[in-house]
Structure P
Amino acid sequence: MAHEPEPQPADEFDAGAVRTWSSLALAALGRARTDIDAINVYPVADADTGTNLYLTAESADRALTGALARTAPGVTDGTAPDTAASLSEAVRAYAHGALIGARGNSGTILAQLLRGVADVLGADPAGRAPGPLLAEALTRAAEEAYQAVAHPVEGTMLTVADAAARAAQAAPGTAADVARAAYEGARAALAETPGQLAALGRAGVVDAGGCGLVAVLGALWQALSGQEPEPEPVQAPAVPVERLPEPCAQEEGGPGYEVIYLLEAPEEAVDRLRTTLDGLGDSLVVVGGDGLWNVHVHVDDPGAAVEAGVEAGRPYRIRITHFGDERRRASAPRAQRAVVAVVHGEGLAALCGEAGATTVPARPGEPLAVADLLDAIRRAHAREVVLLPGGAELRAAAAAAAEQARADGVRVAVIPTRSAVQGLAALAVHDPEAGFDEDVVAMTAAAGATRYGELAVAERQSFTSAGICQAGDVLGLIDGDVAVIGPGLPETAEAVLERMLGSGGELVTLVLGPEVPDTLAARLESYVQQRHLAVDTVTYSGGRHSAPLLIGVE
């Protein structure tokens, strides 16, 4: 959970106020997440709106915290409220974090609302009164959110945002006064949503996305005024909302898949993409700008939706969810235990999948989001989960995902694997029939007993623990440190193997990258056999996105 600082003094609108807003909004959505999930009936009754809003806000908060930490000399944890960041830098980081981490229909709209706020507050607001400035920002937010949705529907989060903006425009006074007016206008609009949208009226609930937006606006008022909004229960049905048995949207015959991806593309290409996707399905929301977009759509042909993104630019972080699968998983009994593994490479993903693990793909240069790990834990659908992060740089994300999963009642243990080969070693001794603690101890011991090596190609001249390398040199790493600098893969791999086996070993695991010839595996197997007769060797293909060579010695 994010650090929750003291509220700012009234009308002090700066980077610290944005940070306070972010922390309070994340806390508010965390408290309301389960209740909002329970009233989620539109556009798809899949009980995840609260979770999607929370994960979007978490991504925004993480980006903001990182930006403030980078601009505050000597601050490393991002918790200090007095930073050197400007208001413009803070709101832009906040909106960007929401964009890259937006989840679902509601999270995508929230990301665009925050972008609208950033478009106003981030445009050199010096000399302008904070109250009117905030009113303009909330108005721009509502306008941009409406424009991002292909077919806006009243009685939804959009209606609540518009009501908040109109109330803000009519409110004189300080930024705190404007924020309070926006919050109260949103509350009033939310209460009217069951009479505006038939699906809500039938279920007897208010709009779930609008409910989340009210929480975010309440946090804004609290951040600017120091006054905490009165707690109000989420308007839930007297009896549980009936979930539709078919994997479709609110109407019979609706699309069966949700497709979400980030897209790098010029604006003119995105205009064409909107037209294409609008013809493929519904619930189309495209948010972003400046070359980076978050695309959300419900379709029957997810492949066509992804292909449309490829034609427009470079889609990545592609997520495809089948609504029927999600509902069946939610209604199915939980397994007792599951393993979730982060893997670099498609071949490793297949290998871990065959071993029974739920896999999370990690690609070079793309940070792994906590939400991706939470998704995998959710897909595993187990009471107990063993999480294998597969890299030291992923431990923080794994720890955060584990903490959130525990809040949902899942028992999670994180095994600090630093390489895929350590994860394979842990999977090899995994025993789902053993007690949880016993299984975790055995897997941890197996991972810890596995030394790991990796071959990489230097991109530039640099200093390493083994000396100075030049661009194009092959680097042999052992337990994360450069131990060998060589001219080619075969020679460097042999040198790494010799050093690793110098302290003993019984099994060598080789994982070859996609560009490495099979002859290298045969050469290394022969090398080990000739020099270490008692050592066995196993070889796997890492597939796309894997390192040139991974080595494990047990």
Structure Q
Amino acid sequence: MEVPRKQVNSTVTPVGYSPVNFSIRNPWDPSVLKRIPWKGFGAMLGAVAGIAAAVAVLVVSDGQPTTKWSLQPAVYLAICSALTNIFIHFALGKAVTVAWWRRATQPNTTIADLHRCWSYGDSLWEAVLSGTHVNLIAIASILVAIVPINGPFLQRASRVQLGTFSHTSNVNVQVAQSLPYGYTGYLSGRQEAPTLLTPPFTKVVEAATSQAPINVTATGCTGKCATIVRGAGFAINCSTTTAPFGLTPTAPQDGGTFDTDQEAVENGTRAFGSSFLWSSQEPATVNLTVQYKDTTSCDGNLVLRNCTLMAATVDYPVIVNGNQSTIELDPDSTMFTDHIYNMTSLPYIYTGPTTLGGFYKALRDTYESTANLRFVGALGYELSGDGATANRYAVVNLDPNQMDAGPQSSCNLSFSDPTDDLVRSARDLMFRSAVAAANATNAQHVSAQETRTVPTYESRYLYLGIAVLFTAIAWLATLPIFIGWWHVGRTVSMSPIETAKAFRAPMLQNADPNAMADEFVKEVGQRPVQYGALATRDGQQQLLEMNDPQFVRRPQEGQSFSG
């Protein structure tokens, strides 16, 4: 059975309480500087700092290898996003407090106005249902509730992809600066040209023909290293001339057969020719001769090109692939761009091993080719020749009137210039030979620009922009709510003690009405209090309020109360 509570007159201070009296009364002191809501503005600046930190993370991490970051940028971005959102939510709470008290000081303010001001800032649901009473606080509350969407966008602003990373490193390669004596082939009997390749060089030729990778080991390169190595090579000198040709026969005046003594009928024209020359009397030189018909006309000029390849020690631009343990000539370089270190002299020989003769034989056997065109009367033109090179550079120009006859029956057939490709093949074969002939005494320690393909972070600034946009909208919607802070004469809060005093709660009567909540707590914080039913002194009314626990009891179900 519940003990009856004492009945009091609720309009006076309950028995047992002493009026709260402050020795110092705080004056009403509105001021732009004194009343600045430092915590709210600090939170606003904190939100800006959070976004700035996210931008810094993306800028710094962009293009950086993943191994340089103990934590992924996405982790830092998540932290920045969380802190930014916390700051904005905190700032909104402080702004709503200022707005509530500012509204309370304005004329024509209703209790409902104060309630909506508080509820819209406290509850997203209330802000969404604000309807015709929508205000800046409701809008800001909705936007601040949405702002956490910046988190997923910020985290998507950084991703991992394969990227290139360059730095200077040192590599070790073995390349012979001159080929060993007799490395490539053999002369026999009275032959002026070699008739047999050496076994080591045969392997080099087979690898060059199949374009097999050039293997190297223990280079110290972990990615792709661009560098310069010195090795056996060629100095090149080329010249170009022309020579006339004619494939149009003179028609017989008597309607008989064509005169076979005509050049076009008897011999025709060598429309294509590629050949390599070497002599044991000049063992350090290989000559390349190219002849080709570059026009569709039946008469004109042949292009004649002659290149002299002289044995030398050259500086090769190369690419070392540390991942695949290979080396190759820089594809952007040519024999014409190789730097000549010095020329190489070779001894004249009659028979036996040859240093450069086998090189010539390999090139001649692979690339020597001819293509001859001559007029054969009613059948048109006849194409003859040998070697595969001519076919590779043939340019078929079909005559619409001779589609059935085919290109070989027309002097429209022309050829493109094979010189660059043949020189490139000779250079590749020589470089392969220099690598294959090398040993430990030919080791070179050179500086290289190493490029590695590694996982790197890529910053996607579009997602950053979207995240910043959502944050900025919420931030800008919150800022105006602070306007008018200078009209409030003290630092305010939404403490129920402070608002209760503002509504002249009996338990806080005689207290300084301009005191802050913490000042109230210091004076009366130890007083017991309970929310419950309270009977008036005459016992005719039941009140529901905060009061001393000795005067109130727990409300009963269905009980009604007076105002």
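Some notes on this structure:
- With respect to distance in nm of label points 7 Å out along Cα→Cβ at positions 59 and 395, the largest value across structures P, Q is given by Q.
- For mean count of other Cβ atoms within 10 Å over residues 347-354 computed as 19.5, the structure of P, Q it came from: P
- Origin of the value -16000, where helix-only ellipticity at 222 nm (-39500 (n - 2.57) for each DSSP H run of 4 or more, over all residues; to 500) was derived from one of P, Q: P
- Computing relative contact order in percent (Cα under 8 Å, 6 or more apart) across structures P, Q gives 10 for structure P.
- Label whose coordinates, when Cα extents along the principal axes in Å is calculated, return 150, 68, 51 (choices P, Q): Q
- Identity of the structure behind 40.8, 127 (criterion: Rg and Dmax of the Cα atoms in Å, for residues 91-370 alone, calculated), options P, Q: Q
- Among candidates P, Q, the computation of percent of Cα pairs over 24 Å apart, for residues 139-290 alone that gave 45 used structure P.
Taken together, the values in this text are just the output of simple stated rules run on the coordinates, not laboratory data. It should be emphasised that the depicted structure is a prediction, and the values quoted were computed from it without experimental measurement. Cβ atoms are built from the backbone, for glycine too; each structure is taken alone.
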